[in-house]
Structure P
Amino acid sequence: MKKRALVTGGSGVLGAAICQRLAADGYAVIVHAHRHPGVAEQVAEKILASNGSATVTTFDITNGHATAQALQSLLTQGPIQVVVNNSGVQADAPMAGMTADQWKDVIEVSLNGFFNVTQPLLLPMLGTRWGRIVSISSLAGVIGNRGQSNYAAAKAGLHGASKSLAIELASRGVTVNVVAPGLIESPATRRSFKPEHVESLVPMKRVGTPEEVAALVAFLVSEQAGYITGQVIGINGGVA
């Protein structure tokens, strides 16, 4: 039987690439979405057309009660042994001009959402004595970034939570790691960074691809990565 893998934010560019790679590797992928369920359906349809296994789930990860209900429904079909916490939002502003909502909203999704999704899945996962938890962070959470104190705080918090959880679960066959991408190809990246900016910022002189990030996630959830846990792994073309 295929292991089940939940990918939050599966309707985004990066989430879709991760879903497609995990499905290609033989996982039964659960594509999560909140605001864009139609896009998640398209991701699932693409996977099914390639003879992969995919279903769609829709819920707001910042709503603990709604998330718990949705996860309990999914768990009736068996444990979820792979969790990729990919959901995230940005609300960039210098802190001097940042609103309380901008601060709270980003932390609600990236950090509180991590807890809301991961915590209810732990006991069923531990019962199988095998599991993989990978959370998608950002270079901003490692080195900081102008105008992103909220985002950097949320991602840095994710690092600490993941390292602590890794210690708690290490003896039970469950690994917990973080992937911290730098500049990755997407419409938002193209809008924000001109080619000359990328060349000056990134030693490799290019942005990364979603498929490169997905390949790293795929390795971390594989059997071969069973001795890697509690790590924050950068994928940023040499920036840090």
Structure Q
Amino acid sequence: MTYCVGLALKDGMVLLSDTRTNAGVDNISTFNKMHVFEKKGDRVIVLLAAGNLASTQAVVNLLNEGIEIDGRVRTLFTVKTMFRAAELVGAAIRRVWETDGKSMEEHHVSFDVSFLLGGQIKNGKLSLFELYSAGNFIEATADTPYLQIGEHKYGKPILDRTAKFDTDLYDGVKLALVSMDSTLRSNLSVGLPIDLMVYRKDALEIELRRRITETDGYFKMLRERWSAALREAYRTIPRPDWEAEKSG
């Protein structure tokens, strides 16, 4: 499994993905799940993938080669808007299902894929989409400025409580990392290293791209301080006085 999270904030976008893929406790591998399509000055488009590895890789390969639609081959470097980019990824998902879906069903393998697609194309708005296995999608909004795929339940509470549209971009990095740390601690199917990308609105080039391993000093500090802060908060919250009420 995997965990990917994206935040679409007032000043830009934060995208984070793990790299673990496993088919059992004794078959664990590392694969890149962050795919970047960048043409400086024109577009930055980032695709995060979760689900069946063979199917997600097939979708990415189709997008790299191009998909023929209405007699024209289209790629993420030729679409004019982020909405059209999301439509193109949806078309690629459906093409893979048309090719492999029946065979997968015969072998009792689920066509389980999902993607986060974020970025900006020149003269267009910054957008973040979540795409499902049917090829349909939703878009993040100012009211809900983050989207998740994969093992999202462990990292969701911190985002629900703190992620706002006007959150500072690098405070958003902290939130994404805390969300990932919560998932790493609670689910063995998600693992280091993790890939981070930061994009500043209207820059049309990536501001920061970093692979974070277990030796990364900042991530180690964040994990330790977040754990300590949770323990301290737990200790300082008063105990319930229900027993006293019962005695009275």
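Where a number appears in this text, it was derived from the coordinates with a stated rule and is not lab data. Predicted, not measured: the structure shown is a model, and the values here were computed from it. Cβ atoms are built from the backbone, for glycine too; each structure is taken alone.
Compare distance in nm of label points 7 Å out along Cα→Cβ at positions 109 and 141 across structures P, Q and report the one with the greatest value.
Numbers: P: 1.4; Q: 3.8.
Going through P, Q one by one, distance in nm of label points 7 Å out along Cα→Cβ at positions 109 and 141 peaks for structure Q.
A value of 20.0, 81 was computed for Rg and Dmax of the Cα atoms in Å; which of P, Q is the source structure?
Working: P: 17.1, 53; Q: 20.0, 81.
Of the structures listed, the value fits Q.
Taking distance in nm of label points 7 Å out along Cα→Cβ at positions 69 and 181 as the quantity of interest, name the structure among P, Q where it is greatest.
On the way: P: 3.2; Q: 4.0.
Once distance in nm of label points 7 Å out along Cα→Cβ at positions 69 and 181 is tallied for P, Q, the winner is Q.
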Top of P, Q by relative contact order in percent (Cα under 8 Å, 6 or more apart), largest first:
Q
Out of P, Q, which one gives -14000 for helix-only ellipticity at 222 nm (-39500 (n - 2.57) for each DSSP H run of 4 or more, over all residues; to 500) as computed from the coordinates?
P
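Taking 1.0 as the value of distance in nm of label points 7 Å out along Cα→Cβ at positions 21 and 221 derived from one of the structures shown (P, Q), identify that structure.
Values: P: 1.0; Q: 3.4.
Of the structures listed, the value fits P.
One of P, Q was used to calculate semi-axes √(5λ) of the Cα gyration tensor in Å, for residues 93-132 alone, giving 31, 10, 5; which?
Details: P: 34, 8, 4; Q: 31, 10, 5.
The read-out comes from structure Q.
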